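Please go over the structures that come below.
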Structure P
Amino acid sequence: MNKKFRGSIILILATIIWGSTFIAQRVAMSNMGPFTFQAIRCFLAVVALVPVSAIFDRFNKDGKTFATRWANPKLWKGGLLCGIPLFLACNLQQLGLVDTDAGKSAFLTAMYIVIVPIIGIFRKQKPSVLIPVSVVLGVAGLYFLSCVGVTRISTSDLLLIACALCFAVQITFVDIYAAQVDPVRLNAVQVAVCTLLSAIAAASTETVTWQVIGSNWLPLCYAGLLSMGAAYCMQIFGQKDLEPAGASLIMSLESVFAVLFGVLLLRETMSGWEILGCILLFIAVILSQLPVPLRKKTKPI
């Protein structure tokens, strides 16, 4: 299987999980603080990822042991550099949802599709000629999908723009470390960092009760085990085979799947603008992944 195609499929599966997680977030966030929600779901992901890493070790024939793989300094450096922006992005998104409707929040959060290629320029990465066209189509699609008719700008909007910047940084660091360390362990470390920082913030600013946690066990398990655990592992595996700009465009499909799951599970309806936005986003993603033939050099006459 072509590596680029394989990476694209893995990332699409991740976006499907992330899109469906919006429903779990809506349910849990009705009576639970954002930091508490993040801390618990991240903790559940770490608990699951440690034994999963041992299972994946059986397929590695490099002579290293379970312990020595965890002792890799590059793993902890990469996990820390990925985990801090992940913590900031996830919690800025939750805080931004307080005063911003879900549609506009999805649009602003997904603006990392613009920021990632800009970061790539400073890293001296040259994207394919189709990436700028894909980004323009992607932004237009996200606007039609999430933001038509929205005119009010609030402080929460600025939080969501900062969230997009943090996601762009996280995507960039994943691109740097995905091919250098074990993807499952990298995700475990970045999520552990997010757990610790979220727990500190929750203990400082929110009231946590076992009754509230127990009443939300299902959305917490879904958001923790599938979204933070499985989907972020898929992100790391998928990004190994893709350039960051193209990967970020695929991940923006999270907004499309969030709308589709809202239609299927919450009986929401889609407007004509939302359908147009979905179509434009899919076209943008397809364009970003198309191979670009190299121009043949012509011999001077």
Structure Q
Amino acid sequence: MNRPPPPVWRSILYVPGNVPRFIDKAADRGADCVLVDLEDSVQPADKPRAREMLAATVKAVGSRGADVAVRINRPLRLAMADLDAAVRPGVSALFITKAEGVQHLALLDEAVSDLERERGLPSGGIGFAAMIEHPRALKEAHDIAERAPRLVGMMLGGEDFALETGAVPGDETLELPKRLVAFAAQAHGLPMFGILGTVADYSDTEAYRLSAERARRFGFAGGTCVHPALVEVLNRAFTPLPEELAHARKLIAADDQARAEGRGSFQVDGKMIDIPVIDRARRLLARAEAIERRAARAR
């Protein structure tokens, strides 16, 4: 299947595609990914200008090593204009709003493939992040995760999902649908992005941190934010702690010793250790190494 490697994005910072003062500062915020928005944060009358700015915007927001993604509009007429502007060097991924199913993503893949070919870009180099934003799309989440082209991650668009269900967006109302999308992504080796609440309220940094840390415990790979003050909160929340890494190395060392002695089971700190525990430790170390490699590229 035509899919780029999944990205290492602990923090995804939304930037309106038509506001120069935000664009000019985005590269300095420390986000793993800057998501240039052509959708909800841009009024309809300003969308053509945001597209015209995109070439300069992509260069500016990626100048300090952040990956650059673009969030496109859902109506097909707008989406095609967005793709024409966004398929360019420097763009790592497109966030596909209101993803409905594999056919929806396949249609956009066809257009992006044509543009890549015409512009001399690597075939399949630009990934898709599917945003599930309607309750009817929940039943398609596993199919999207398994079969959609270019897919590098998934997330639930909390505000739109809450609107469509008549719910008040928050930890309680969004946890279940977010976890259902996460299960679909995780079942097929894809990162799930987001926190277990809403990204709209950025005033309570401590609550945001707790929500992000909780999302990580549920296997989410990174979070999104609309305010640069939260970038470091997300980077810390989705980075393994030194004590976690030390414990993982201790487990792996004990496993190596047990294997050398011909033992299939052993104890560490009074707890019986089995294969899933060791696999989890190896995955934690692999993630830490991937984060470090990404940081090295950005330096």
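Quick notes on this structure:
- Given 42 for relative contact order in percent (Cα under 8 Å, 6 or more apart), calculated: source structure among P, Q: P
- Of the structures P, Q, the one that 1.7 was derived from, the read-out being distance in nm of label points 7 Å out along Cα→Cβ at positions 31 and 63: Q
- Answer label among P, Q for the case where P(r) over Cα pairs in 10 Å bins from 0, in percent, for residues 79-190 alone, calculated from the coordinates, equals 14, 38, 34, 13, 1: P
- Structure (P, Q) behind the derived value 24.1 of mean count of other Cβ atoms within 10 Å over residues 231-238: P
- Mean count of other Cβ atoms within 10 Å over residues 239-246 derived as 12.9 - corresponding label from P, Q: Q
- When helix-only ellipticity at 222 nm (-39500 (n - 2.57) for each DSSP H run of 4 or more, over all residues; to 500) is computed for each of P, Q, the one that comes out at -15500 is Q.
- Looking at mean count of other Cβ atoms within 10 Å over residues 55-62 for structures P, Q, the greatest value goes to Q.
Throughout, read-outs are computed from the coordinates displayed, never taken from laboratory work. Remember, it's a predicted structure, so these values are computed and weren't measured experimentally. Cβ atoms are built from the backbone, for glycine too; each structure is taken alone.
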